[in-house]
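What follows are several structures.
Just so it is clear, none of the values below were taken in a lab; they were calculated from the coordinates. Predicted, not measured: the structure shown is a model, and the values here were computed from it. Cβ atoms are built from the backbone, for glycine too; each structure is taken alone.
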Structure I
Amino acid sequence: MSLAPGAPQVTVRPFERCDVKDVLSLMRELAVYERYIDQFQVAESDIIENGLSDSPRFGVFVAEMNGDIVGIAVHYEVPWTYDLKPVLVLKELFVSKHARALGAGRALLTQIKKHASKIDASRTVWTVLKDNVAAKQFYVKAGGQKDATWELWELKHSIKAE
């Protein structure tokens with residue numbers, strides 16, 4: 001999938017063991033962009049254990065251009081809710097700055113839509129930083145809309161050393 005003639009070809013596929021280093025690098029880039037790098041604790045072993053095990057807790061689609069991984073879509077499922085269908089949660093959609101506007105984000109979101117259809121999800125949900133105008137414009141253009149009913153809330157937990 002390319003945006004314009006001559007633009008690099010974008011390929012999207014599920015991540016593999018050989019992609020872990022690149023996936024972690026993009027997760028770190030996102031943590032810098034979203035201003036939580038000082039709290040970032042993910043290591044390669046965490047990605048392997050939780051994303052590539054026999055019972056993975058999340059999945060990752062990677063976007064490749066010219067043999068380089070330039071974007072990720074980290075996702076997980078809520079098995080069922082009130083309608084007895086899964087909800088697909090798009091936890092992170094991130095494309096490296098040098099590859100933006102070349103079709104990688106659009107290709108990743110298209111893959112997320114296909115995956116949601118495959119698992120018969122009733123909807124896909126995600127969050128966007130309040131000040132990330134470019135992301136909001138991207139999602140609106142792709143057919144996304146702000147939830148008019150729900151607000152994001154959180155309950156922070158401290159982890160006690162044993």
Structure II
Amino acid sequence: MNLVGIGYDVHRFIEERPLILGGVEIPHTHGLDGHSDADVLAHAIADAVLGAIGERDIGHHFPNTDESIRGISSLEILRKIAMLLGQRGAKLVNVDATLIAEQPKIGPHVGEMRANLAEALGLPMTRVGVKATTNEGMGFLGRREGIAAMAVASVEQPETA
């Protein structure tokens with residue numbers, strides 16, 4: 001059975017924190033606010049994968065009330081979700097994600113992001129898409145208040161009775 005899930009995440013910019021996207025530290029004046037490393041790209045992918053297998057969202061599995069995971073790498077979250085897929089007998093086929101940000105420039109970092117995400121998910125790089133766009137200066141993203149990401153994941157799972 002072929003399953004598809006979608007994910008969306010958004011985090012606001014804050015000072016004095018590194019900006020992590022796709023497991024890559026990007027030079028920038030601000031980082032993103034969050035309980036983990038606030039990797040909005042990895043979080044959207046996590047929600048897409050979880051959604052494909054009918055699971056609740058990343059906040060349910062990795063709640064911001066759990067101090068034991070404060071600052072956790074979002075790549076580690078993806079590794080744990082990939083293990084959950086394996087326990088279910090499911091196989092991730094591919095993921096495709098888009099970052100929405102006015103700044104910083106994402107293009108120079110896409111290759112490294114794809115490599116990190118592919119490794120964490122157990123996929124070849126050819127099955128991990130990462131793109132970026134702006135919000136054309138509109139809304140909170142256009143005002144450079146944060147970054148959003150959306151993702152889709154395709155999963156194969158054996159038919160169950």
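Quick look at the values:
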| item | result |
| --- | --- |
| For 51, 34, 26 (Cα extents along the principal axes in Å, calculated) the corresponding structure among I, II | II |
| Read-out relative contact order in percent (Cα under 8 Å, 6 or more apart), computed value 34, structure in I, II | II |
| Answer label among I, II for the case where log10 I(q)/I(0) by the Debye sum over Cα atoms at q = 0.20, 0.23 Å⁻¹, for residues 61-132 alone, calculated from the coordinates, equals -0.95, -1.08 | II |
| Origin of the derived value 13.6 (mean count of other Cβ atoms within 10 Å over residues 29-36; candidates I, II) | I |
